Structure I
Amino acid sequence: MGFRKIWPVVRPSTRAFWREARRTPHFTLVDMLHGYVYGRWPYLYISLGIGERPWPSRLRNLATAGTKMWRAVFPAPSQAQGTFADGYHGKVLPLEKARQLVTVREEIQRGDLERVIPYPMARDLILKNPDHIAVIQCPCRAARLNPCTPLDVCLIVGEPFASFVVEHNPQRARWIDAVEAQSILEAEERRGHVHHAFFKDAMLGRFYAICNCCPCCCGAIQSHRNGIPMLAPSGYRAEVTDAVCIACGACESACPFGAITVVEQATIQAQSCMGCGVCAQACPQEAIQLVLDPSRGIPLEIIDLATRI
C-alpha cells in the first residue's frame, strides 16, 4: 500500500502534528517519530523512566541496553551532545503566571527564549489555538504504585498537541475550557503542588503543557533534587518577614525543593529556592512573599512575551 493510500486513514491530529513538524526548522524524521511515540503512549514513555511496577522496570532495562547499542553503532556528532534536561524540562510558574498561559487568546510565536528558558534546546513559545486546552491524567502519578490524587491535572495547551492527546488517549484525556483549567490550577495550588511550563525537544522544541507537580510523584522534581537540572527557577525568590514569622514549620514541610529550614525563624536557601510560591501558600501568618530575583532568571510572563520580546 502506497503512502497516498495510507495518509487518509492516519488520524487527523497525527497528520496535523506531522505537518507542523515538517515546518519546524531542524526537526528530523527521528525527532518526529520520537514526538509521535511520546504523545501517543505517554504512560509507557514516562513509566520507562520512573515506573514502580515490575513490567516498566524490565522494559527500562531493555531500552537502556538498546540505547547503548544504538549509540555505539551511530554515535551522535559532538555538537549534538548534551544532557537529558536540555531537551525535556520545565519552567517553574507561580499561580498567576500559570493562569496567564491558559487564558491567553491570541496566537504567540516567540522563539529561542534564552533569557527565560536557560537550555540550549526546547525553548520556543509558540501558541497556536491557545484556547484549545485538554486535561490528561498525569503520567508521573499514573506510574506510581500509590499515586497522589486526583490524576487529571496535566494541562495540554494549544495545537497540534491538545488534539493529539485527546484523540490518542480518549480514556484519559478530555477537552476543557479556560475556566476549568484555572480551577485545576487553583486546586493544585491549595494542595501544595508546583506549576511547571514544560518544554520538550520532541514536541517541536517548544512549550506544550502545564504540569501540576507533587514532589512524591513527579519525576522532574525528583531528578532535580538528585542533581539533574530539569527545572528552571521562576525568576522569583521566597522572602520571609522575620517580624511576622512564628517558626511554625509549615513552610519547611511544604517546600517541594527542600529549600527551607526552621529553627527560631524560617530560613530560605536562596540557591535552592525555585520561586514556586508553595511556602507562601502554606504559611498561616502570611509571613512569606515572592520577590523578583534577577539571579534566578526571568519570569515566564506571557503578556510581556507577547508585546516586547
Structure II
Amino acid sequence: MAEYNLYDNKRFILDGNGGLSSEDNGKFAVWHNLDYKNPNTYQILIDEYNLDPLIVDALCDDDTRPRFVCYDTGILLILRAINLNPGSNPEDMISLRFWIDETKIISLQHRNLKSIKKIADALENKIGPKTPIQCFLTFANYIADVIVKTTNDLTDRTDDIEEKIIDIQGLNDFDIRDEINDLRHEIIALRRYIAPMREVFQNLQLEKNPLITQKAKIRLKEVANDVVKSLEDLDYCREHISFYHEELQGRISINMSRIMYIISIFTAIFLPLTLITGLLGINVQGIPLADNEHAFWIVCAIMLIISLALVYFMKKKRWM
C-alpha cells in the first residue's frame, strides 16, 4: 500500500490568536505542510518561498538524521517522530523537516503524522499556536510525548520479560528468545534516532537567535528533559535485555547440561549390559548357558546386579 500525506500542500494562515485567518494577504504568518516526496515540492520551496537550494536539498533529502542549522534568515530543523500509523512499527520513525522564520513555518514529511492533525484541529478550534516558533514547539511537544509513552511501554515489556524468565521451567518455555530479540531490535532502532534529537533540543536552547525567545527556550528545555528521560529508559531497557539474554542463555546451558548428564548416566549403566547381550547374541558354538533352561533369568539377574553395582558406585562417587 502506497504512503500518502493527507495534508500535502496544505496551507494554514495563522491569525496570531491561536486560530486561522481566511485572509492570505501577507499580513499573517503561514504554516505550509508539504510532502517532501511530491515532485512539485522542490519547485514550491524555490519559487514561492525563495529558499536557498542548499536548504531545499536538505528539506527534500531522502536520507536524513536529526539535526538543526541556524541561518541568518531562519532555522532548518530535521527530527524523527514515532510511527503510530496502523500496521506500522513504532521504530520505523517518520522523518519530519522544518523551515522556520519570522513569517512562516514549513513542515515536510511523507507519511501521515497524527500531530499534524492535532495542531490543525487546535487551530480550527482557536486554541492552536500563534506564531511559527510556537507551531514548531507544539510539534516538538507532541513528538516528545509520544516518545515518552513509547519508551514507557518498552520499559513495561522489559519488566514483563524478567518475570517470564523467572518462571521458566523447561526447554519448552524458551520461546521467549524471540520476544527478547524483537524488543532489542526496537530499542536499538528507536535509540538510533532519539539520541541525536537530545542534542538538537539541548543545543537549540543555547542558540542566540531572535526566533528562540526566553519562553521558547523554557519549552525546549522541557522537551529536552523528556527526550533525555526517554533515552535513559531505553538504556535501562537495553542493559536489562542484555542481562536477560545472558540469563536465558545460562538457563538453556544448564538445562542442556542436566539433560546430557542424565543421558550420560543411562549410557554408563546400559553400556556394560549392551556388551553382555551383544556377546551372548553371537551365533557361535560354546556360548555359556546355551543349553540351560534357566539361562534367560540367570542373565537378567547378572545384568540387574551389574546395574545396581554401577548405581551404587556412582552414588558413592557422588556422580548422581
Structure III
Amino acid sequence: MHNTPDISVVIPVFNAASYLPRCLSSVQKQTIANLEILCINDGSTDNSGQILQQFAAADERIKIINQINKGLSAARNCGITAAQGRYIFFLDADDYLHPQALEILHTAANMSHAPVVVGETFCNLCRRKPNTVVYDLHKMKPTIYHHPLSDLYRKRKVSAVAWNKLYRADIIKHRRFIEGILYEDWPFTTCLFADIDFFAGVPMPLYMYNTEATSITRSNWNVKKIKDYMIGIDYVYKYFSQPEKQHQWPLVQRCRIALSLKMVLSKISKSKENIAELEKFFKQEYLKLKQQKIISFRQLTLKSKFRLLRLLWHQR
C-alpha cells in the first residue's frame, strides 16, 4: 500500500457483531485497494472486538482503535483525528457498501474536484435484493451542485446524513461531531455545506443502509432525545451567528430548524408513554429558543403549528 491512502474509511463499532463481518468484507472487496480502514471499537461488550482482531490479522489495512464507550460522535471524531487518507468516508457497522462504491466516489471527486461527493443510498435491505449492478465508470458523469445549503434543504437534492458522502480530508480534519448526543449528523452536515462552494453527486445506489437493524434513534422517545435535538439547533444557530455566516441563517432557519421542530413535535404526538413529561420538557426548551428568535412560529407547517398550539395549551 502507498504511504498515503486514497481513502480512510471510518467505522464506529459498538456491539455490532451480527453485522460486522458483512460490513468489513464489503470494504475489503472494494475495487479501489489503497484504503485505510479505521475501526473504532467504542467499548463493545459483545464479540465485536474478536471479529475485528480476526479481520485485522488477515488485512493490514485494518486498524483497530479501542476506547471506552463514548458514543457514535466520539468514535467518528476519533476516526477523523486518526485518518491519514486524502479522503474520509464514514460507514456504520450495520451497513455495507456496493463493491464499486469507493472507486466511483473517488473517481467522481477527481473528475469534479469537488470537496464532497454524494452517492445514493439503497435501503430496506431485508425486503429487497441488494444492488448488484456493475457500473461502467467510463460512462459516469457527476452532477455538480453549486448551491450546497439550498440543494441540501430547499431543493432536497441530498440527505443530511454523514455516511453516504466522500469528504476531502482537509475540509473536515478540523471539524467534529457534537459528542454525547443523538441526531449528530445534521448539525455537522449543515455547517459543512455552508462552507463549501459546490459538491458533486453520482446517481448510483452505493451505500447499503440496513433499516432493519436495531437503532436507538428509532426507539421510543424520551427527554434526552428532545434535549439532543435542541442542542443541535443551538449549535447550528451559534455557528451561523458568525458575521460571515449570518446571510445564510434565514435559509437554515426556514428550512432546517423548522424541519427539526416538526420532527420533534411529530415524535411527541406519537409517543404512547411519558407524553406529559415530554410535552412539559419540550415547552421549556421551545420557549427558550423562541425568546432567542432561533425558532420562528410562522415558518412551521400548518400541522406543526396545530401540534405546537395543542401542546402549549395542554401545558398551561
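Key figures
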item: Origin of the derived value 34.7, 119 (Rg and Dmax of the Cα atoms in Å; candidates I, II, III); result: II
item: Identity of the structure behind 10.4 (criterion: distance in nm of label points 7 Å out along Cα→Cβ at positions 29 and 301, calculated), options I, II, III; result: II
item: Entry that produces 6, 23, 25, 21, 16, 8, 1 once P(r) over Cα pairs in 5 Å bins from 0, in percent, for residues 181-220 alone is calculated, selected from I, II, III; result: I
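Where a number appears in this text, it was derived from the coordinates with a stated rule and is not lab data. What you are looking at is a predicted structure, and each value in this text was computed from that prediction instead of being measured. Cβ atoms are built from the backbone, for glycine too; each structure is taken alone.
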